[in-house]
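Trainee: Each in structure tokens, the structures are laid out below.
What follows is calculated from the coordinates using simple rules that are stated; it is not laboratory data. Since we're looking at a predicted model, the values are computed, not measured.
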Structure P
Amino acid sequence: MLKGRLDDIKEKLMSSGSLVEGMIEKSIRGLVDREKEVLLKVIHKDEPEENELEMEIEETCINLTACYQPQAKDLRTIMMISKINNDLERMGDEAVNIAEAALFLIERPEVKPLIDIPRMAQEAGRMVKDSLNSFLNEDTRLARSVCERDDIVDGLRDQILRELVTFMASDPSTIERSIHLIRISRSLERIADLSTNICEDIIYMVEARTIKHRKFED
């Protein structure tokens, strides 16, 4: 009985993850293609749907713990689902932050061609998807891959910041727009960081091994 309930809640968690992935993709597409309606959908439709799913999953985790008093691996699984659920809700908030910044930017001239931010978003979105798949399949190899790819996102963030600082220094009229672009890059970095946190916890759950703040070993 508990196994069936756990399978159901895992399915809901994957649905929540897919929704968050879509929010990230749409917030960047709305920015790049200057599609206001897409951005408004992220804020007014997708976020409430994600919040509703988050509350439903959390309530189910509490009920399962109270009704079945799970132990060992089942308890760890429920706790992990609850944590991932919380992280997904935070990722959704960051996608909304991106959409709000994009609404400001699409009404104004571009500071520079948008190249690195879409690349950053694509990598962060893949990290979200892979972190959930690594949990579903208890795949620590995939989890480690996600953790390692965090450096790619950090590198893109640093490159974006360097370029925008140069633009702001040479042309003060770009400062406000540049700050919004920096805000977007930081939201994408946080999404990648949350995916990494999930994968570090998965490795601990499966291997009982803590890898936070450590270099990866073969």
Structure Q
Amino acid sequence: MSPADPAHPAFPTPSVQPVELTIEELVARARDLATGGRAILGIVGAPGAGKSTLAEQIATALGPQQAVCVGMDGFHLEDSLLHRLGRRDRKGAIDTFDDAGYAALLHRLAAPEAGTVYAPRFDRDLENSLGSAVPVPEEVPLVITEGNYLLAETGAWPRARAAMQEVWYLAPPEELRLQRLTARHVAHGKSPAEADDWARGTDQHNAELIAATAARADLVVRWV
């Protein structure tokens, strides 16, 4: 049985039926959040769900004076540390992130202080994070953060969730998600076989954990 067989989902489907919304409708909902002070919008989903693409499109539609993206992936533990911890071969798993650092940054962003806050950014070509790469000016009303574990209930993830006004769970068709994910791994240097193995192995285990958190989202959405 193929994990991508639509009759046999590769991981538990969200218990809430996804709402189909266009980018215009999602931008409007995000804009409404950003009234009356700083708001943080979280976008969560399995690897390959399209989280960063959606976050960037919303931020682009709203403009740099209104929104900025701060990804959870900026808090990946560095590769040499992952090797020392014996976790490099499953990079992307929940214990390969600095969840406490991420939570601390979100709370700092939720209460704007004087001046600009600088957030890290994950560089997929380097496969490592770049510190202080994303400026967040104090006057920007909406921070969009995206990542896999925004709704997890272990470690510091609940503290990170507490800083967000809303969290959307992005639920594309499973076959499409796997196609995107495999293509992304190929684009960043893996062979097609290695990309497929990673998408259906390490990434799939993470996807199962992430899918189990969908019921805690404010909105389960299929972006159309």
Structure R
Amino acid sequence: MTRILVVEDEERISSFLEKGLRANGYVPTVVDDGGRAAALLRTEEFDLVVLDIGLPGRDGYQVLEDLRGRGVSIPVVILTARDDVVGGFERGADDYVTKPFRFEELLARIRARLRPDAPGAPTTIVAGDCELDLLTRTLVVEGQRVELTAREFALAEVFLRHPGQVLSREQLLSLVWGYDYDPGSNVVDVYIRYLRKKLGDRRIVTVRGMGYRFEALA
């Protein structure tokens, strides 16, 4: 069980992160101000921190300085809309993502900082005759390697993590395209067509009025 502390004061973003992290096997705790984050980091154990810089009260830099000042080496990935990324590294951050960001981008940073032994960060996902390697970013179907674009890979990853589960267009937009997605866009349908051409029609089933379901074929 990998625990991640998410420190973000924008509810839209924190909710987006919490849902995405839970869907990928992590256990997130969400707080919206730096003071509460600093207090939690003194009393509870986490495996990684996702830390916004622009927080009310105590900002992210102060939280980071307090953490490193106590000699705590937990990985910290900062979220920032600022240009001063260097400031984060100088204070002890391990990585950063610039807002606006896509969830799979942040997820890749988290996995990189948790590897190789974090139990919540598997490197291979197998669903039926499909095997997705998260390190090499490759997909093998029926023993044959299938070439995917970055976005196709991200969409395939969501499906393989949830075999047999109906995923709505809104869920797919949020997980693959990020929190700034346009709910009226048809981009999901477009990329579903791309994936079907590469994986076969039987593996991605349309559930009318609800969304799409990935079938793990033996």
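Trainee: Once Rg/Rh (Cα atoms, Kirkwood Rh) is calculated for all of P, Q, R, which comes out largest?
Mentor: P
Trainee: Computing relative contact order in percent (Cα under 8 Å, 6 or more apart) gives 15 for which of P, Q, R?
Mentor: That value comes from structure R.
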